[in-house]
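What follows is a set of structures to go through.
What follows is calculated from the coordinates using simple rules that are stated; it is not laboratory data. This one's a predicted model, so the numbers in the text were calculated from it and none came from an experiment. Cβ atoms are built from the backbone, for glycine too; each structure is taken alone.
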Structure P
Amino acid sequence: MEDKMESKLQELTIEEKVGLLSGADFWTTKEVKRVNLPSFMMTDGPNGLRKQVTSSDHLGMNESLPATCFPMACALACSWDRELLYEIGKALSEECIAADVDILLGPGVNLKRSPLGGRNFEYFSEDPYLTSQLAAKYIKGVQENGTGTSLKHFAANNQETRRMVSDSLADERTLRELYLACFESVVKEAEPWTVMCSYNKLNGTYTSEHDWLLNQVLKKEWQYDGAVVSDWGAVNEKVKSVQAGLDLEMPGNQGESDRILLEAVKNGEISEDKIDEAVTRILRLSDYILEARAQKNVPVSAEINWENHHKLARESAGESMVLLKNENKVLPLASGEKIAVLGELASDIRYQGTGSCKVHPYHVDSPFEEIRVYEPSAVFAKGYLLDGGDDGLLLEEAEAVVNGCDKVIIFAGYPERAENEGEDKVDMKLPYNQTELIHRIARTHPAVIVVLCNGSPVEMPFSNEAEAILETYLAGEAAGGAAADILFGKKNPSGKLSESFPVKLEDNPSYLNFPGMQNKTRYGEGIFVGYRYYDKKNIEPLYPFGHGLSYTEFTYSNLSVSAGKENTADVTLEVQNTGDRYGAEVVQIYVQKKGTEIIRAVQELKGFEKVRLEAGEKKQITIHLPKEAFRYYDAENGSWQVEPGEYEILAGASSRDIRLKGSIVLEGDELPPYKCDQNSTIAEISRSPEGKAVLEKWMKWCSDKGYPIFTEEPEFIQNAYETTPLRWVKMLSGGCFTEEMIEDVLSHCNR
């Protein structure tokens, strides 16, 4: 392939080369027929195909072809099911192929730094490990079946407020351990055909022209050989972007970027070699597309089995819904119970986000109609207006309808305009008229079940009043049917939260820094995002990361941890379904460093497995923990390190429900040599045996001369060693300890 690309590269003129580095129009690239270089089409996703049939736009306002609307990433992540993501990827690829689409723009793997993020519904989790595991499987499902993907938005794109000009200010350790980590393993494991750079700046430089981010980290360090494409309109300066590693600018702009770039080549501002680097990646991408077109598993323009895809959408929605609360086993609903269903969202459910991900669905299930399939006698009242209008009469109607009913189901959530691409939320509160409905009904009825339809966490002032709470998130076109399946027990809930639900917004770690000011957003919470923060601060969330209930019970037993080679480990345990029905449990493995001097999270998710068990069944599972599970990023030395010592391995049903503990001792990595100077403390100097010996020699010499440097109290000496820089020894000795002695000590430390 490389020889063929080199040959094709040599055939291209410089005008053709620069032309290939920007789009032909809104969704397609340029072609060069004489060298068999095709145009290819990209279109929005990632939860469904959004191929526009009339005028093009990037915010989902104009009509698109019908497609299956699968659950949004906010919901799918709660499935913790890698294989489910793979199957959805395969189905999406089938629909892309039938629509002659070559690259689906997704998935989005940006972390949920704040519950106010306006685009959080498109992202998986607050945790980089869970995010990357699910995204990698999704990409493999799409790409192994003949369609490319675009991993986005690279990087530190965690808000919508002034997203096209905002500057994300984050230290390198925070970037490496969180905001780049969710991209790194996906790039290495799944090899997405393209990576999409984001709109924002990163530490003062637009990501589209960020040499460190695109050239140094993505292409050189991670060995990524695919193409880097801009988000639509994200290029700030064309020449700088190509120099920094951006390969393809989208959308096209009628040749304006081509003219700018060609002029820059002619006047020597950019070399043709640099152009060739970018063009080579476009040629490689074209080869992927040509090969895929020749080997399609599904013929172009094939008839899609829409019913099967809708069934997959329903199955995936059911796997993703999270039962947050179930007091007195009010769920599942029993046959013959008198049921009242309240809320406009029960008849017209919100099932997807808005903006570039907005899909024209094949078919949308109505929750109330699906509930009536199970219980035809169920009654309905609107209860509130989703647009927030005056609904006093609707409240009275709802109160009348619930009289004599055994159970009341209230659907609550945000209207579409409240969660948008392009703007962040201002609070976590549900509309007042909805919470008022819940309060009013709960005051007179003992069995209220709340079903939530939302793209991000909400405050729940009704959490003590509702007997049950089912979080559906934005679960796709079949959300209504899937919710009914769970409410009536046809499906046992198995979803687990992929993000923490704080009691109130002020508890969130980014609260003081989100969304920033003067176009700058400081990531002041550092590595303490989500559960890492709540654990460290010992703040009790409303519902913790990893939480989710079932209609059955699971027990954990017989945990063992065995060491592998090169700082790896294997965790083995048994899980048993001790209830009376089939169910699935997500076993979560957290790693905790004992006795560390490094500022670290209390625990971090580093493994998980979804285990399906019949009633009474027991299974043994083994989860491998690679070296990456134990490392931290040493920014001072610019390297990943595994600390030597003891690690506790925690197996739990959530981050706050740890069932079993084990431990392992790792040799760790050899620390790089510490470079000492006169501002290094005596303790740091003492890390070098030679430096320590010379320091003690000269300190004794000063003491013998009548100038002792420290008193003899052990506690004082320890504190002094930890805090006193070497240059202070000269002052403490009254000048007896000389500059020459300092230089002698340092020369022995830094050998």
Structure Q
Amino acid sequence: MAFETLDCITVSDITALGISSEVAEKLHGDLTEILRNCGNAKPETWRNISKHLLNPSLPFSFHQMMYYGCYKDFGSDPPAWIPDSESAILTNVGQLLERRGKEFIGSRYEDPISSFSDFQKFSVSNPEVYWTTVLDEMNISFSVPPSCILREDSSEESRLSYPGGQWLPEACLNSAGNCLSLNGKRSLDDAMVIWRDEGDDDLPIHCMTLKELRAEVSVETIMVPETVMVPKTISKNLDNGRRLVAYALETLGLAKGSAVAIDMPMNVTSVVIYLAIVLAGYVVVSIADSFAPGEISTRLKVSKAKAIFTQDFILRGDKSIPLYSRVVDAQSPTAIVVPTRGSNFRMKLRDCDISWHDFVERVKNSKKDDFTAIEQPIEAFTNILFSSGTTGEPKAIPWTHATPLKAAADAWCHMDIRKGDVVAWPTNLGWMMGPWLVYASLLNGASMALYNGSPLGSGFAKFVQDAKVTMLGVVPSIVRAWKNTDCTAGYDWSAIRCFSSSGEASNLDEYLWLMGRAHYKPVIEYCGGTEIGGGFVSGSLLQAQSLAAFSTPAMGCTLFILGSDGNPIPQNAPGIGELALAPAIFGSSNTLLNADHYDVYFKRMPVWNGKVLRRHGDEFEHTSGGYYRAHGRADDTMNLGGIKISSIEIERICNGVDDTVLETAAVGVPPLGGGPEQLVIVVVFKNSNNLTPNLDQLKMSFNSSLQKKLNPLFRVSSVVPISSLPRTASNKVMRRVLRQKSAELIQGAKL
């Protein structure tokens, strides 16, 4: 759509958008005044328009008219949000720089906004000072302090085991214990978890204080009647009892360090279980509650899980989705089965399984004192998560006790999470953003807000309003659903200070719409990986933010764009290519359970400054304006709805769907205008002369098999017939060529 420059917009242009003539006259008058004071096409013009002229009740088409009209002749990377000095000084980083900016940066220090980039560079060049400072700001407690922040060893053994160096050597702590500890950031009466169940949207928000959360995990608390099982709230008139989850775990007789899986929705109970597992010295195995039995089984076997926590079923609206039966079909070890809210739990369990009621009853009448957190070496595992690679089997990535500190530090710096904040991010413990949310909120003294239900409807929008969420995390597919259904209309999101987005490439219009729902608060784009434990590129509240773009490498990280020769292009130069990372990333993985870590992330990578770079696999652009933009996977892995999945995993299923299929290639193709990748299946048929079978029927068959065997959230967008797959001389499928051709087809061209 073509837009006029702002000085050419008339009252009739505004009324043509469905705005009454009276309101249009007022808007045009206010716009004229802003143009008189600020000029026609400047960032300051947009800042005043977004702050003083626009509001969520105006048609989005008017928001577009203002934004695109303002920046019609601006060039690349127009800022959608610009920080001001007053609010910048109040951020975590702003306050730190005001106190110690000259110490960190020297005489070059000016103010938090002007000096943020210098501070980011300081975090890379001075890890000892930076990480000591940030861990102190977050009140992280060590039972044994580290001998240093980063130990670098040039020996061959160390080069292979710790290519970026060894972080916090000799340190001991418990990351869950730090989440539950009393410190300068919080008191026992502070709200730690805020939640609401879908269907109870007109009832008050439930709240669990730090005192109650500590009790749920490991000390005396108040227990709900047995017919309810999972508390909706904590009330003084309930029967006294104990829910000593950490102690109850020990009754399973597992050796310390054993793996215990969680396959549940992310609700208050699963968060309690997660913290209790880590607190008691065991290792969480994260399994998404959407997985089919085969995927559950793979993760249980790779992690060698000794037990699993699950639910009987999941409620989504008026639907009841079986969960325990999937765990049984996966041939799981002992399952502890939590009843869904309101369930009477009368289902038959296997002989080896335990109901949640019987599990907590084991220690109900114990007289034990507070559970003492099991202090562990910094490199002890806390969590095993999974990320798909190109081998067909998901990579098993262990998080250590350092990884939660990385997640929380990113939140402290880039999303400015602090005491008093309410942090919501629709996710699941099976994906890295679930554990990230736990640590990012609790280690920073903020409240974690959980909606037990679908985030796609008005119930979630009302929860954001009622919980007074201050940082709302999203993935683009959720934003698209909100925009298409307008389910946020009428709800007050003014408490939001910023959004954050991860998991997929963002769409400009959808994120302009999102910002407008909260009176143009910034979207902090955030990209990293399960193996990073957080982000390597992000945004900041101290920098101007452009739509669907990253404004800075994450603190402590250095980024490289690899040129066509496989070597880094100059760091300040614009360009596009595969992204690589400097190897010294705090909290990142240094081992895999089912693959050679060095081979996966470092083998055949270029060397910079004497250090081999770390492979990531995304294709990135460094723009002339200094921003970064993501362009999807550079290898054979795609991103579907925020879930990274290898092409081989999908192709293995699609190849067996129909006898007419010879082979398939799965590619992720971004839609026109940007946004999440769409799954396209390119098909070669056994009868090469028959290129026009019933593609709609085949698409339905692909969808059915993928949703049953891999993930019910996966959906094939298009099926593209082709006579043969393009291959390299070494017989590798050239998926980049297929992606390009499929994109042309989606845009109207023929393959």
Structure R
Amino acid sequence: MGVLWVGVLLVVGFLGVRAPSSGDEALRMPGTESQQAFDLLAERFPGTNPEAAEARLVFQASDGRQVTARANKAAIEKALGTLEGSAQVDSVSDPFGSGAVSKDGTMAYARINYTVGADDLTQEAKQTLQAAADQARGAGLTVEFGGTALLTQPQTGASTELIGLGVAAVVLFLTLGSVIAAGLPLMTALVGVLISLMGIFALARPLGLTSTVSILSLMLGLAVGIDYSLFITSRFRDERARGREPAEAAGRAVGTAGSAVVFAGATVFVALAGLSVVGIPELTKMGLASAGTVLISVLIALTLVPALFGFLGDRLLPRAVRRSLGVGRGGRGRRSAGIGGTVANEPFARDVTSAAAAGSFAAYGKRPGIAVRWARFLVRRRLAALLVGVIGLGVIAIPAFSLELGIPGDESKPVTNTQRRAYDLLSEGFGPGFNGPLTVVVDASRAADAQAAADTVARTVRDVDGVVSVGAPVFNPAKDTVVLTAIPASAPNTAETRDLVHHIRSAVDAVEDDTHTSIAVTGRTAVIVDVSESIYSALVIYLAVIIGFAVILLLVVFRSILVPLKAALGFLLSVGAAFGVVVAVIQWGWASSLFGIDQTGPVMSIIPIFVIGVVFGLAMDYEVFLVSRMREEYVHGATSEDAIVTGFRHSGRVVTAAAVIMISVFAGFIGIAQTNIRTTGLGMAAAVAFDAFVVRMAIVPAVLALFGDRSWKLPRKLERVLPNVDVEGRSLDAYLSPQTTAPDKEATPNPVGGR
């Protein structure tokens, strides 16, 4: 099996390395007014390339002097002249002939339009642009760049990611007590991530997969890959500590923890693939690519990880346990019975089982571990723990009600970035709304007089409060389509500009019948409005789909009504608190310096629903991994309260380690300069922290203790209809236990819900 995965990695890696890169695409929202306007422009203005690169050179004279002064004007014209007719340049505007000079005369800008997209610009074209700017700087002018021509792909923040992986390695070693065991989840997760990334690179150009898609897949693949492998590896070690043979231990690990991995992975997969219902192509690509990454992680956990058990054997166990089992370096010990054989060292098997139940291999004979003490505390103080957890998360979630969606632009970049400095200069010289113009597209194909219709629309837009100016109408060659540019008084991504979009649309709708035209408003802020409204309208459907699927899935897994309901409600608490943190840091600027955030602003429109999808899947992961072990103890004869405590003994430490690892991986992406990746990393790290440590490890046990045996009840009608998937491995016990397991309380199955 290992050879098969290595072969897959080599093939996919070859295809990914050879594939051409794909650049970032503009956010599209089919069916919205802003997208219809873009589509009409592409249709009615043939020969234009909406994806072509564009540069904006902003010139500022020093010491308050005029750019129109003879020397400065000559320097600007000379610099722009070097770009005329150069490779891949389509046109260069004249700032002095096009009115692109500020009112005080201290600034000017020029547009350089290219014939190809930013990713297809040659190094020669970029160097020519840079040389033109340097030439103007040499004449004493301040020059900054805007536009897409010199945009660079976001760096993956290798230093912070390595820190996250380093934390993961330390946590794995402390949890598993073996360097080899700690390296296994890391290695298999990296194999899965490499396969996923190479597959994304190979499909990037034909499917239009952007760098954001690959970074998010990397983030999620590392997190779930490590976690899934850790859960199965931990169960394998637990079974070996019980004295079972390696082959039997591997089979039991896959049959129990592996089953939980399948159901948990299925939940994450559906939550991510379900993002397609929103109707935003970029969000669909992000969701499907991430879902594919999760699928690969599950397959590797179920196939490659057990195969490596056979290769590594008892080297996965701590040295002390290997000595107790009589296992040498070669992996052979005093036990020789195979699957179905007799446990030769049965007293030791029971002893190590008790030690493992106490929370670690080294815990035998010691006082109960922190997981056991915490579980007992929750059982005793169930109502207080429930109230504190719910109220605490509710308070943290309060800022989420102020969530503002947008599309972060150059204004969100660090002040050291030339695009940010160009943005600030243009805002200073031409007004805050200059960086976010609104485009009014008029379809005048039915109008008797297109010019008169255009003039009427222009007057209507100009009369709307909040519009500073409206440019002259621009006709297409066929004279049946008109483009008007309206400059708002307020900056992009502000509530005033978003309201202005609605006001303009209402105003032009009133003149459509009189002018016999069809009018659409587009531009960056209009796209923000349309995307945000589409997401809000799709959110209810999306939540209904994924929560409905999860409830059915958890009904099947736990055969309980309460468990699925509290799992879904707990998710709402954790995701609400996570958005509260995001709003406080990203929008309000609380502790923003700790995260390297120079500029506050709205949250990228598609991030919240993506985070909801990911966090919902991960929340169900921890629900399955933690509660399945509790139910396993319950159906094997433990009381409801004892099942909670014993489930914590077995799973609490591992779930804690998995959550810390996932938080570390997500937090590692906060160091990436790209705002949307940083926000996503922050949101998911916070959500996992709240969900794992507050919801799943405090609220959930408190609720189970509060309801007692009723937590595991299922109406008889549903019990007859629902399939029995046996995540607890009772069928394995029936097949293996008579020969391999010493008789004890756990070996006596108890019907679900019966006592």
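One of P, Q, R was used to calculate mean count of other Cβ atoms within 10 Å over residues 436-443, giving 26.9; which? Kindly include the intermediate steps, with their values, before the conclusion.
On the way: P: 18.5; Q: 26.9; R: 23.6.
The structure behind it is Q.
For percent of Cα pairs over 49 Å apart, the calculated result is 28, so let me know which of P, Q, R that is.
Working: P: 24; Q: 16; R: 28.
Going label by label, the one that fits is R.
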